[in-house]
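K.L.:
Multiple structures are listed underneath, in structure tokens.
Bear in mind these aren't lab numbers, they're just calculated from the coordinates by the rules spelled out. Values in this document were obtained by computation on a predicted structure and should not be read as measured data. Cβ atoms are built from the backbone, for glycine too; each structure is taken alone.
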Structure 1
Amino acid sequence: MENVITAENMRLYYGEKEALHGINLAFPKNQITALLGPSGSGKSTFLRSLNRMNDLIPDVTITGSVKFEGQDIYSPKMDVVNLRKRVGMVFQQPNPFPFSVYDNVIYGLKLEGVKDKKLLDQRVEESLKQAAVWDETKDHLKESALSFSGGQQQRICIARVLAVQPDMILMDEPTSALDPVSSSKIEDTMLELKNDYTVAIVTHNMQQAARISDYSAFFLNGDLIETEATQQMFVNPVQEQTSDFLNGKFG
């Protein structure tokens, strides 16, 4: 199976402190990979390393390699703006900009210099449909994105990522701030998205991982303990630490 991103012996340091210890993990194309583990295990830190969001944190050093389509994303030649377009991020808290729904969705396209109104209109409709929020927004595109519910705001944020047509979508606990109904809609959206995109999701919700992910990776104290097809890991984990975590003995 083709991999979109592959980390090899990736280590991350905050100053002198090593926070990620030699991570080896690949993300298969058109699959959902769940990153699991207790708080502080390194899963969100690792996720943010996949599109260089950790560049924004002072005194972070990364060694080893993270390859996107065969190119090391930490190479000096890497265009970071283009990387973040092609590997988009959805955050834990819905974070729409204080603009209209329409202007939120076209934000990345405008940055690219796209001015064709017909193309912008088309991309807005396509993206909102893919994010399963078109029906709620189609008659309110000029209204503030902040006037919608939390679940709708999160799907508008997903549409904003989709509008620039990324290859991969990173999701950092995208449903943890949402009610169960909204969470279910986001899960349904993710299952649809994997037809066209590769998805990596950090989640604390074991049931969510079991429902939507194809592969799971279990992190603990900055180590990748185990990675496996989700069904296999949940039924028959190889490592005792994984079993203890999945059975609620810690977390």
Structure 2
Amino acid sequence: MSPVRITSPTAADQIAYLDTAAATAVGRDYKERVVDALDLRPGHAVVDIGCGPGTDLGRLADAVRAGGLVVGVDRDARMLAEAARRLADRPEIDLRAGDAHAVPLDDTSMDRARIDRVLMHVADPATVLTEVRRVLRPGGVLAMAEPDWDTLAVADEDVRTSRRFARFVAGRVRNPTIGRELVRLSAQADLRVRSVEATAVVFRDFDTADRILGLERNSARAVAAGELTDADVQPWLRRLTDGPLLVGFTLYLVTAEA
């Protein structure tokens, strides 16, 4: 069963979305903190589960250097093809087709593992973390970043429309509250939680918020689904466009040890 995504179903749009999110200030900041949490050393073997178009594989490879190994796993052949194109000159990066529920790696073969905004889409997050526990060596470290879409809030005088929009967006994600569940799921997978951070992701610019959260496209979908009316949405969007804008949600960064 394919992941439910907020973004358009075409590969090109998904790749553009991932690139845009990674290029935002908050995207650059949290991704750097996730890599720092991994405490990567030269010679380490690290797996990025759900690597997409390889957005972060080069950064991981820089950290483990020529003696290390970076494995990028993704179930989408189009994403892997784009990653292969982007990273053709990086022999230390190994791209593998595979499902997060059955990671194509041997037991205790990895020093580090990374999961970035993937668990919110998968059918069974608990199984994925059990798989991560299997492939990590004793003392190996997992770093995760996942949003809690149930915390999405849009500031506007029409609180009712803002709340309905937020509920609609959260309802389009398979596991909307996964961020707050990472500690519990890690413990169930026999992973010892080392650190937990809750980061407020805040947008003040309409264009950026629209690209990341789909203010226009998702409000149109909500109207089509009968969750909102056009009479609600049009003045709401005009006020958000004119500003001042404040939209935010919580992103959880959790580090655990095998």
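K.L.:
With relative contact order in percent (Cα under 8 Å, 6 or more apart) coming out at 20, pick the structure among 1, 2 it was computed from.
P.N.:
2
K.L.:
Here is a follow-up. Using distance in nm of label points 7 Å out along Cα→Cβ at positions 111 and 239 for the comparison, can you identify which of 1, 2 gives the largest number?
P.N.:
2
K.L.:
For the read-out Rg and Dmax of the Cα atoms in Å, a value of 18.8, 60 was computed from one structure; give its label from 1, 2. Present the calculation step by step, with values, prior to reporting the outcome.
P.N.:
On the way: 1: 18.1, 56; 2: 18.8, 60.
Working through the options, I get structure 2.
K.L.:
Can you tell which of 1, 2 yields -9500 when helix-only ellipticity at 222 nm (-39500 (n - 2.57) for each DSSP H run of 4 or more, over all residues; to 500) is derived from it?
P.N.:
The value was obtained from structure 1.
K.L.:
If distance in nm of label points 7 Å out along Cα→Cβ at positions 127 and 143 is computed to be 2.8, which of 1, 2 is the source?
P.N.:
On the way: 1: 2.0; 2: 2.8.
Source structure for this number: 2.
K.L.:
Same structure, new question: If you rank structures 1, 2 by distance in nm of label points 7 Å out along Cα→Cβ at positions 71 and 135, which sits at the top with the largest value?
P.N.:
Answer by largest value of distance in nm of label points 7 Å out along Cα→Cβ at positions 71 and 135: 1.
K.L.:
Using mean count of other Cβ atoms within 10 Å over residues 159-166 for the comparison, can you identify which of 1, 2 gives the largest number?
P.N.:
1
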